[in-house]
Every structure is written in C-alpha cells, then in structure tokens.
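Trainee: Heads up, there are several structures right after this.
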Structure 1
Amino acid sequence: MSGLDMYASCGDAELMSKATENKEFTMCADHNNPKELFHFETRMILCSQCLVDKRMDRDLCVEARKFCQALMQRYVTLLDNATYMPIEHVQKEKEYGIPWRSAFKAELEAFTETAKKRLLGEEMKVELADEPFVFFHKIVKKDALDAATFDAMSQADFMCMMLDNLEICEQWLYQIKALLKEPDFHIFEDLKTQTLEQVLAEQLKMNPKCTI
C-alpha cells in the first residue's frame, strides 16, 4: 500500500491533507547526507557515514522510512477503529439489549477514566470531558496527526517517542472493540484478558527490537 493509499484508507480528511507520496529525510549537518537509518537502542536517526564514524553496527539499525511507515499504518488502523466504533456501538445496543448496554457502559467508562489519568493532567481532564468514544477519537486523531508530520520527514526518532502511547491506546481500544462484538457480558473479564494478551503478543512482533 502506498503512503497516499494508507492515509486515505481511514477516510479522515484532515489526516489525508498531511499525506505526501514522496517522503523526505532530515539531513545530517556533518555530512549533508539523509538520515536514513534508525538506531533503536539510542533512539537516534543517522546517515550512513555517521554510522561508520560512530562505529555502530548496521545490523542494529532499521530503515527510518520503514519504521515510520509501520507506525503510521498502526495509527491509521487505530484511528479507523476509533472512528467507526461509535456507529457499531449504536447497533450493538439495539441488538444485545439493556443488560448488555449497562455492562458495556461500565466497562467503557472504566477504560476512559484509566486513559484520562494516564494521558491527561487534571486541567485537560476537565477540558476533554467528552462522551467516551469522542474522547478516544480525539486522543487518537491528535496523535495520528502528529505522527503524520514526523512521517513526512521520516523522523523515526520522534515517532519512537510516541510508541508507548500508541501501544497503550491499542490495548485499550482493541479490548473495547472485542467487548463490542461479544453479546455475553458475563464473560467480559475473561475476554479482556484474552484480548490484551493477543494485542501484547502482536505488539511484541511489531517491536523493532524484535525485528532487527
């Protein structure tokens, strides 16, 4: 999938406006070469000559472009889920009934409160006193737009700084999505545990430390 296709797939006009087919690189001030390599351990982006000068192992680097593209794809997928879950929620409430609705609401509010404590200060918690799905969409979209700015310049070092928040948002939202699809609210606790384990395993496979 091309960069433009990836951005367009989530259907968000504001994110699409940041899409560029030809990605650029930050230039090395010492050698005037593009910083095309990302050293995960030090969180540095480097040009090939810097790698030689610093005697760093090429095998411990990933291509900055590939790293950015992989994280951007995750943001696009997460934003897509955050956008359409409210629509699915309306359908499921009608389909599953009042007891399910009450159980799901309690779970959703618990995830939202946890997210606000983790991601926001007290002042921002008041400012973003939105309905839970709106709250999660705002958080994910803001980060996706920031990531798109870094993606345009292949700034893997800055995108890496966003990785912790990306992964915790994936964990929350994919658990919520799993609950949305489960009509039996009695197994919500087991389903959350199972889904979190699956998400963590998938994140581990996508972690650059496991692929270089």
Structure 2
Amino acid sequence: MSQDQDKSLHLATLLLDAITANTPDAWRSQNPDDQTLDCLAQLLDDTGDPVLLETLGSWRHESDSHIRETLFAYAVRAHNQGRPVPPLQGIRLAGTALDDLAIRRPKPGRDPLDLTGAVFAGASMRRAAFDQVILDQADFSGATLTQSYFHQCFMTVSSWHGADAAGAAWKDSGVTWEDLDGAHTPGVVVIPSTPAKPICRGRG
C-alpha cells in the first residue's frame, strides 16, 4: 500500500468512526479527496449495516453546509460505483459549487439516485450531467446551469425560476417550456418523450 493509499484509508476510517458514533461535527474539518471517499464507500459496503447509511443520510439536515456537501460528494461517488447510498431527499445545497457534476444512470439492480426536494438554488452547475435521477420537487431557482444535461430524469414540480440555463438540454425528462418560464434559456434544447423531434428556442 502506498503512502497516499494509507493516508486515504486512515481518513476513511476516521470518517466511518464518526458515522458509527453519529458525530457529524467530526466531518466539519475534513476535506476527503476522491480516493478517500472511495475507501469510505468500500468500508461502509463491507459492514453491510443499513443503519449506518440511515445515520449518514440523516446528516443531510445538518446546518453546516460543509457536512452536507461532503455527504453529497460521497453519495454521488458511491452511486456511480453501484454501491448503496444514504438517503438524500431534501438535501440543501444552495450556492454550492457543483460544476461538472456527473450523476450516472444506476448500475443494474440499483435504484436511481433520489434527490426529491433537493435545493440547488443559486448553485453553480455548469456542464452538470444528470442521467436517470429523481429530481421531483427539486429547486434549481437562480442556479447556473450552462450546458447542463438532464436525461430521462423525473422532474415533477421542479423549479427553474431565475436559472441561467443557456445551452442546457432536457431529454425525456418531462420538462416543458412552461416549466422553464422565468429561466434564461438561449440555446436550450427540450426533447420530450413524444414527439421525437427536438424543440430548440432562444429565450431570455
């Protein structure tokens, strides 16, 4: 094991200990890199204890934004690898820097990532990609969504008012131009489930 791997495993163990003890404040001063998050996902998966995932998911209601952002970063990596994820419904990520975020379609046998009621208001989400994600009642108001892409997402009663969606695209996601009223939409492409032809418009 290299020195970097040893360091990642050590920090991942500390993060797991915090989950076991349900002490979210222990995450406040930590900035785990991707390798550490992957180690944590492996450790959590090895425990086979769903209670730990429920405990971690409860931290989505913490007042400290860094804890919520670290939780979200962990959950996205775990989901993309086909590992179990903690509950994320209603997580508040307003104003968060999420440029180039990529949430992939679920692995076989896994559920779509459920972000029902998530708050992304004012977040920076340039070039973000959502593939088969549950985003019902999600709030994207005022978010920067330049060149973002939503494919086969569930988006009932989602909010886009004031969002900068220039060059963004929605495909088979149930979003209509009426839903995007109040958003900045030059170059936006909306491809509904039917008809098959894309609808392109430039709107202010």
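Trainee: Given a value of 11.7 for mean projected area of the Cα convex hull in nm², point me to the structure among 1, 2 it was derived from. Numbers along the way, then the final one.
Mentor: Values: 1: 13.2; 2: 11.7.
This value belongs to structure 2.
Trainee: Where is distance in nm of label points 7 Å out along Cα→Cβ at positions 66 and 90 largest, in which of 1, 2?
Mentor: Comparing 1, 2 by distance in nm of label points 7 Å out along Cα→Cβ at positions 66 and 90, the maximum is at 1.
Trainee: While we're on this one: Taking 18.0 as the value of mean count of other Cβ atoms within 10 Å over residues 130-137 derived from one of the structures shown (1, 2), identify that structure.
Mentor: Details: 1: 18.0; 2: 21.0.
Value 18.0 for mean count of other Cβ atoms within 10 Å over residues 130-137 corresponds to 1 out of 1, 2.
Trainee: Given a value of 18, 14, 8 for semi-axes √(5λ) of the Cα gyration tensor in Å, for residues 34-81 alone, point me to the structure among 1, 2 it was derived from.
Mentor: The structure behind it is 2.
Trainee: Upon calculation of mean count of other Cβ atoms within 10 Å over residues 42-49 from the atomic coordinates, which of the structures 1, 2 produces 18.1? Walk me through the numbers on the way to the answer.
Mentor: Numbers: 1: 18.1; 2: 14.0.
Comparing all candidates, it corresponds to 1.
Trainee: Ranked on relative contact order in percent (Cα under 8 Å, 6 or more apart), which label among 1, 2 comes first with the largest value?
Mentor: Evaluating relative contact order in percent (Cα under 8 Å, 6 or more apart) on every structure, the highest lands on 1.
Trainee: Additional query: When helix-only ellipticity at 222 nm (-39500 (n - 2.57) for each DSSP H run of 4 or more, over all residues; to 500) is computed for each of 1, 2, which one produces -21500?
Mentor: The structure behind it is 1.
Readers should treat all values here as calculations from the given coordinates under stated rules, not as data from a laboratory. Fair warning: this is a prediction, and the values are worked out from it, not measured in the lab. Cβ atoms are built from the backbone, for glycine too; each structure is taken alone.
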